[in-house]
Structure I
Amino acid sequence: MDTPRLIRSADYDRLGQDRRKLATLHHRGEIVRIRRGFYVRTTEWDGLQTKEQYGLRALAFAHGAENNPVLCHATAALLWGLWIVGVPQKLHSVTEVTTSGRSTNSVVRHAASLSEGVVQCGPFLLTDKLTTTLQLIRTFAFPYAVAVCDSSLRVPDRRNLVNQFAVPATKPLGHMPVWETDCPQGPPLSLEELCAGAGQLRSQAARKRVLAVIDFASGLSGSAGESLSRAKIFQLGFPAPVLQQRFMLRDGSDAFVDFWFEEQQVAAEFDGMGKYLRPDWGGGLSLQARILAEKQREDQIRAHGVGFARWDWKEMMNRDRLTCILRQAGLPQT
């Protein structure tokens with residue numbers, strides 16, 4: 001759907017209208033207050049996905065600022081399609097070290113340059129992909145940092161590219177960016193770029209931590225769930241798997257599994273329900289038909305004489321449950 005129109009209380013003042021009308025409409029539930037001085041019709045707000053609602057809050061923030069703010073950290077990550085889990089509670093923007101910008105209940109401010117490493121996407125200024133990735137790696141716990149780094153290395157499917165970025169930021173684009181995407185946007189980063197960026201960090205501890213994540217990362221990971229799973233497998237002391245191992249099915253087509261433990265002859269997959277619901281997965285089959293096709297695929301892979309293990313989000317986030325699944329599959333734990 002089209003981006004809902006923001007209703008600004010300042011516009012009422014300029015038109016000589018009584019802004020108290022907005023308070024009345026808000027009290028009736030006809031409009032939603034998304035930021036001080038900014039409202040949107042309730043019916044339009046309720047029709048948005050969670051990430052789209054977050055993007056509308058970012059738009060109100062940009063329109064309400066004296067100078068166009070530079071979005072960064074988790075906010076910029078959503079526009080880059082980097083794999084962060086969930087939707088941030090607050091907006092993230094840049095403030096220069098020499099200024100006195102402070103974090104508030106709705107905005108977290110990060111000290112950085114307002115000009116270097118900044119690109120434009122629609123009406124938004126944001127930190128570039130490298131800057132955003134390194135910023136998240138520095139602050140996220142290891143599994144979540146791995147997910148971000150994996151997605152920054154992943155070559156995006158051109159069919160799923162929705163955001164276009166212009167450099168420099170002085171050349172704005174005329175379209176609205178898309179917030180609701182898990183497909184990495186823009187050219188993939190290289191390990192050399194990431195390592196060079198990590199080398200610029202002032203803190204030796206930060207450099208060491210970021211380089212550990214970069215060394216572990218892989219552009220072969222297919223989703224945040226796969227990346228988190230691989231990091232947790234490592235933390236739990238299980239063998240490192242091969243990613244995207246190919247198996248041939250009965251009809252001669254190829255099937256790729258998320259994880260392959262060659263020595264133990266065990267294939268494993270993170271089974272997020274999202275893939276069964278995506279319109280671009282499953283060839284237009286019904287949900288029931290998709291699940292049945294996945295079961296048949298697994299049976300044909302098992303026919304190669306390999307074991308098979310699966311886990312979902314809930315099981316992956318439970319340390320004991322994931323350990324039990326991997327042990328039952330015959331994987332050794334050190």
Structure II
Amino acid sequence: MNGEIIKPSNLLDDKGYLVQKGWARQLILKYEREKVKGLFSSFRIKEWDCYEIMNSRCLVTLIIADIGYFGMATIMLIDFEKKMSYEGGSLKLLTRGSLNLPPSANEGDAIFSNGHFFRRNFLSFKRDGDNIILSFYFHKIKGKKMRGSIKLYKDPTHDTMVNVIPFKNPRHFVYVQKANCMPAKGIVQYGDETYEFSEKNNSYACLDWSRGVFPYRTSWYWGSASGLFDGKPLGFNIDYGFGDETIATKNMIFYDGKGHKLDKITFHIPKNYWNLWRFTSNDGRFEMTLKPIFIKTVNVNAGILKTGGVNAYGYYKGEIILDDGKKLRIDKLLGFAERYSHRW
């Protein structure tokens with residue numbers, strides 16, 4: 001099992017190299033963007049906050065990102081009942097850190113605003129104690145306005161999956177927190193349709209908070225789920241494909257606020273994406289399938305910049321084993337899995 005980081009320190013030294021490497025349960029290392037070194041570093045730094053909020057009726061994905069070449073705010077609403085997705089976004093060129101995304105997921109706000117008063121696109125993630133308020137307004141997505149406000153509760157006592165790992169280039173790194181099982185409450189309006197998130201319909205969110213310097217070509221696999229098991233919060237993050245994973249894997253089960261670290265997970269993705277997705281572990285502690293209820297594929301090619309992949313949303317089923325050897329049999333846990341490749 002990879003080494004756990006338990007001592008706070010700076011993330012980078014004065015030469016731009018990682019001070020510590022491994023995994024942690026919280027963001028205990030201090031990220032300072034100005035310490036990133038290297039040729040064209042302001043274009044190479046990638047920073048984003050991504051929230052996925054789900055219940056059995058719908059999903060909302062909200063992202064504010066600054067990847068150097070440009071900054072963006074994006075929203076995607078998926079109506080699982082209607083089998084429809086609605087997405088939009090707004091772009092600013094050559095941002096190179098000017099979005100001022102916060103250096104921690106535990107403090108500071110992320111705000112993106114673009115356009116004129118009547119044609120404004122706006123997305124903000126504001127922290128209010130242990131709550132995070134997600135607010136947005138997009139003036140035109142497939143001809144309709146989309147607006148909403150969702151409040152998440154991020155319990156500071158709950159473990160998260162934090163990774164601090166380099167790539168082959170020792171000045172390339174990723175510092176990331178994945179947080180699960182955040183109760184969600186709020187409303188999203190799209191045209192005349194209203195979508196509710198609440199305890200009544202078991203609405204939960206996960207967070208992908210990432211800061212790093214990535215290689216030009218990057219690929220990853222990511223899966224996540226959140227819900228309840230025997231009345232207690234249960235979720236997991238499964239994640240691999242980039243960085244030196246001999247230093248730290250990115251896999252963890254979350255049960256009743258405690259993180260149970262996993263070793264290697266493998267995604268077995270079917271050629272027909274609507275078939276069962278299968279997930280296995282090298283130690284037998286994570287053996288699951290995902291039955292899709294919605295599939296989304298992406299292929300964007302802008303020359304030197306390209307992104308492509310597939311998302312499967314649905315229900316996980318199988319067995320997981322906690323650190324103490326306790327086995328949990330999961331019959332139906334809402335979540336997603338994805339595979340992506342980038343040139344950026």
Structure III
Amino acid sequence: MTYQPVFNRRALLIGAAGLGVAAALPATGAHAALPMQGLHRPGLYRFRLGAFEVTAVHDGAIQLDGPHPIFGQNLEAADVAELAAANFLPSDRMEIGFTVTLVNTGSQLILIDAGNGAARRPNAGRLLAVLAEIGVAPEAVDIVAITHFHPDHIGGLMEEGKPAFPNASYVFGQAEYDFWTDPSHLANEQMKPRVELIQNNVVPHAEKARFIKGGDAVVSGIEAVESFGHTPGHLSYHLESEGKRLMVTGDVANHYVMSLQRPDWHVRFDMDKDKAAAARRSVFGMIASDRIPFIGYHMPAPSVGFVEPMGDGFRYVAAAYQMNL
């Protein structure tokens with residue numbers, strides 16, 4: 001049977017008349033196109049975790065050459081390019097985003113990491129601006145817990161020489177603090193700029209800080225998990241409230257494909273390549289086994305997702321509406 005379209009003759013006549021009127025109208029600038037607005041990313045994603053309210057705050061992003069040799073330092077560029085292509089990613093450019101986690105327990109506001117800082121780099125350091133948009137004053141933050149002392153995590157601790165969160169106390173990993181405050185590192189020209197930033201941004205808060213190790217609590221329901229390797233004292237944080245769980249993994253993984261699908265690949269940012277790979281397998285093995293969500297500092301915004309085993313690594317699954325229910 002051949003399909004025969006059915007037309008409404010009256011509608012066709014009205015439509016034709018309308019086209020004729022439109023063609024007769026003079027061209028004007030009254031309906032000019034909206035000017036191009038530029039790239040825009042979500043500034044935050046907020047959800048409930050039991051009695052907690054968790055907000056993933058986007059601090060910004062940078063674009064740079066890569067992923068090789070940043071990822072797969074121990075491999076040929078072609079091997080990394082092949083994995084990028086298989087995941088619909090370019091082989092010569094990449095983006096790295098930064099996501100800070102804010103936890104409202106109902107009685108305290110806890111910030112996990114402090115972002116880049118407004119003056120550190122273009123297109124990042126947006127933390128205070130985004131917090132202002134949601135009505136969170138810097139003075140309202142009670143505790144700042146740091147995963148590790150790389151500049152994009154501690155740059156925002158100070159603004160214009162003053163504490164960015166003036167009423168906060170601080171939680172630092174003891175092993176991380178001990179390593180980076182060793183004065184002998186100042187003699188290492190490669191490490192010196194980073195050590196000086198730590199002297200300026202971290203050390204001034206030491207009198208208001210608690211120094212913790214794996215298994216210690218930041219507050220009830222937020223516990224430190226040792227995940228050394230990316231830095232000598234890197235910590236992740238396990239959150240649990242009313243039976244709901246979440247991991248904040250910091251920089252255990254720096255890329256949702258390169259770090260997770262190939263956890264043993266060497267990463268330029270990892271100070272101890274082998275320990276960092278072991279930490280990735282341990283932390284994400286647990287996340288996959290327990291089927292819990294995580295916030296990764298460098299995952300694509302809004303940086304909340306899951307992982308499942310895939311081959312010799314893991315597959316990243318971005319959260320859809322699971323956290324909204």
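Values in this text are rule-based calculations from the coordinates and carry no lab data. Not measured: the values here are computed from a predicted model. Cβ atoms are built from the backbone, for glycine too; each structure is taken alone.
Name the one structure among I, II, III that helix-only ellipticity at 222 nm (-39500 (n - 2.57) for each DSSP H run of 4 or more, over all residues; to 500) of -6500 was derived from. The read-out comes from structure III.
A value of 19.1, 57 for Rg and Dmax of the Cα atoms in Å, calculated from one of I, II, III, originates in structure II. Set I, II, III, criterion Cα Rg over 2.2 N^0.38 Å, for residues 140-299 alone: the highest-scoring structure is I. Using mean count of other Cβ atoms within 10 Å over residues 60-67 for the comparison, can you identify which of I, II, III gives the largest number? Between I, II, III, the highest calculated value is found for II.
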